[in-house]
Structure I
């Protein structure tokens, strides 16, 4: 039993190193594909009627916005990134209806300070090898119920994945 427990951190570190290599291979950190990605983000914000939306890439230390709508900064520390949680479950959305009520995020500087995130819905962006390199998300400063049309966000995320692969 002890060996299984001891191997878990190694496996997590190994997976993260492989995931980081996938991020590096994608070339997106250099700004490639920004026009297509920006159009996707703008559509997501419009469909979900949110003041903010983004395609974020999760690097070792930061969340970098490959495209953004209503977000002033180009990156945040990974430790603050909602999308850093989203990438842990490729294929599954992460929905936070009220970040102030969610113990994972209640003390997050993006919740307690500017921009005052309350609602978040994100879909992992997965490369051809199955690694989640980032997320497409919509964000609001007001709490909201879980959206009924997450399939639309998923379809936009697939479109973003295709744009990232070009």
Structure II
């Protein structure tokens, strides 16, 4: 199954990118890294359709049969980078495709608001958002590029649940 993981952080370093790469690796998925894909601010004008970055995003997304969206939580919401990227896509891209939502929190009880916003946007794009979700708290990471054993087990369980929806879809 062709799975696309969208790393919704504009930062070139940080925990969201680490988590996105880990998830993509675990699922054997293709990664769209928004810190590397320099999309313009969506304005709805047809000229943007011709931009190589927009064509690249659309091509990868249309190819996908399932998605994982990751976003850091910024000011109680999903990242503007992820929302902007999703604006370039449409309901046909996501319709009936299993979609897993993951957030990366800066601290405390963060992440849930980003998940809720992603869920609302996904509903508007007709994505089949699975009920399982996960927040990577700062305590999930022990150093750059690694998760604690407990967090690794938790995200592995979430990915196993996601896989159940992939087999239903196939």
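Computing distance in nm of label points 7 Å out along Cα→Cβ at positions 122 and 138 across structures I, II gives 1.7 for structure I.
Each of I, II could give mean projected area of the Cα convex hull in nm², but the derived value 9.0 comes from II.
Rule-based calculations on the coordinates, nothing more; no lab input. The shown structure was predicted, so the numbers you read here are calculated from the model rather than taken from an experiment. Cβ atoms are built from the backbone, for glycine too; each structure is taken alone.
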